[in-house]
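Got some structures for you, see below.
Every number here is computed from the coordinates shown, using simple stated rules; none is lab data. Note that the structure is predicted; figures quoted are calculated from it, not measured. Cβ atoms are built from the backbone, for glycine too; each structure is taken alone.
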Structure I
Amino acid sequence: MKIGFITSEYPHPKVKHAAGIATSIKNLAIALVKKDIEVTVFVYHQNENKIIDDEGVEIHLIKKKTYKLFTWYYYRKYIQNYVNKIVVKKGIDILEAPDWTGITAFMNLKALLVIRFHGSDAYFCRLENRKQKFKNFMFEKIALKRASAFIAPTTYAGIETKKIFSLDENKIKTIHYGLQLENFENNALKGYERDTILYIGTIIRKKGVLELAEIFNKVVKQNPKTKLILIGNDASDIKTGEKSTYKLMAQIFSEEAKKQVHYLGKIPYSEVKEQIKKAHVCTYPSFAETLGMVTIESMAMQKPVVNTSIGWAQELIDDGINGYLVHPSKTEIYAKRLLELLSDENLCNQIGKAARKKVETLFDIDKNADINIKYYKSILSK
């Protein structure tokens, strides 16, 4: 079987952008290659046309192009023609694409199309209770209606996307993202920096970072030694128009809290893992995710995580057993959970070990790749 992935991001030095979606695709692609599945990744919106081999995965960079009129249409057709040429040449059986922006709308692809719910614009607009541009909704709907099947990283993401686009639930399969667990071993459990809270993710309103600033104020008031480490790109704020959401966070931090905040910006992925190892507690108070890769990465490294309590997170963490779930708006309770963990080493160890077991059960990419292969085969046999 031969699989192709169409994506705008992938973790490689030659690729312009890579975030959680990119990591999830790469984890799956490498796991499939290890199981003798031929994998080709098509990465659009790049600076050049180039073919790269990376750990057995053939990556095709597709150059970004603009046209005098209707770039949104003609660039899609350009991608279509490029992908179809390789599909025919290599005999690719299935193409997988994301729902975001409906990139496959208006494409006539020469292989069965599966769309994975990494998170459409419509999905995030629904979670954030904001209005979506009609054009964006239509592009995503057209793309979804042309797909043969769908994969949801959480049941929650599948149900919500089904409601938004009136999809056939029989065509939706929940398959969790996975990790190469051997890359997330933490053999120095006592090597962490006490009273350090770590957040990884874009500094953007939907990730709950403004609430995190309020939460941290309460934590520092009770435990002045606590440090907050922030990792991720700064983003503009859709509500206020402010170019820097971190600037909005800084306005919320108390004078005491500001002294204890360390914003590292975007750092190499290898360094992110080291920061997770050094953290005492990790926290992800997001309002909008489909799953949240950094949550399961932190859990895999036996870190206690205080996470949002919204939908998808309930499939990652069993509250009080392998992490904590608190709605980001409940800042008092959220701060209380963080303080409980910071003050109780035994509790941290207990929750961290249980977190690792949860990841080994549900988010092992080797096991989840087998589930993907079985599902791909079922689609091809129809």
Structure II
Amino acid sequence: MKNILFVDDEVNVLNGLRRMLRNRKTEWNMVFVDSGAKALALLEEKPFDVIVSDMRMPGMSGARLLTNIRGKYPRMTRIALSGYSDTEMVLESIKATHLFIAKPADAQTLSSLIERSLSIQSIISNPQLCDFVSGISSLPSVPAIYEKLVRILASKDASIDRVAELISTDISMSVKLLQIVNSAYFGLAREIVSPAEATAHLGLDVIKSLVLSIKVFEEFEDEIDARSLNDIWVRSQLVGNIAKKIARKEGFSQKDADQLLVAGMLQDLGELVMLQYFPESVTEGMQWNDINDGDALLLERQAIGVSHDQISVYLLRLWGIPQTVVECVAYHHNSEHFTGHELTLPHILFCANVLAEDIINGTNLSEKLTEQGLVAEERLASWLLL
């Protein structure tokens, strides 16, 4: 049975949560405490899988509690519970929090967040590696892009359009803003999959606070291999654009096409983790030996026990990125997931990866898409003209 810890200084709120989730008693062991100090004391006695904490509490704030937990128990999924008037406090807790939800929380939304948190914990089996990856709050950005963003935001004539355009070109910045804007805290009626739209929704003041004060973004260190970083960036952009063009040609909606563009950009998020923290695991200059990129994934697992696509899916699900995008990323190296010629969004992203490999390394792997019955020959020929 999974252990869930709820923290709120208001007894009435705790009682409400207890009543609201009483039908989950057979699945979860739920404990309710009224202070951060009691929560930390309890954590020293037994492990918990998820913590749901109020932000505004006397003595120890929720942000301080979650920051403490991130340092001591990084694998615990950290969910912030906060009122709509506490936006500033929510932003301050960005680095320590995986998911956000607004008060008063409804049973379905809260249960869904907890279920999603619990479901991802089996993706990375190594406990130490799981602790490490769960503790990542954001990933560094391309230095040139980061420095340009800081200059623009610090200037008097900063415009939201210029900022949105720049953020959309960086993998790390894009995923962080999508995490924030799609959180249950904002309670939007629809998912936002465009980094530019996420930027516009949050507004210039919030972006300035995140970048200049809270410093939620950072740049890669100087010793990072700039060539490898550029390769990841170029490939991600290429895959996303190919997938978007295919989707529009095949009659998919603009929203579907945008989801594929973002999925292509974010699919190699795990490679950024490896480049920053496990540079010895990065397989430079390797050409694919098949349409599933098998050799590279095998070498990654041998190096650190997990492949980049697994890390990507783990972080995207942990950060609450829209499920359609996560599903596309999950299968972008797995042809066994697809049967026949029926096109789905994950299917298109997989094919876009193969086409991108042919463009980048001059291979002819796209021929195997027809040989293995994944794409009809005439359809593939039309894609190659895009």
Query raised in the report: Where does the value 17.6 come from, among I, II, when mean count of other Cβ atoms within 10 Å over residues 122-129 is the thing being computed?
Result: I
Query raised in the report: Thinking of I, II, which structure, once mean count of other Cβ atoms within 10 Å over residues 42-49 is computed, gives back 12.8?
Result: II
Requested in this report: Taking -12500 as the value of helix-only ellipticity at 222 nm (-39500 (n - 2.57) for each DSSP H run of 4 or more, over all residues; to 500) derived from one of the structures shown (I, II), identify that structure.
Outcome: I
**Report entry** Of the structures I, II, the one that 2.2 was derived from, the read-out being distance in nm of label points 7 Å out along Cα→Cβ at positions 74 and 202
**Finding:** II
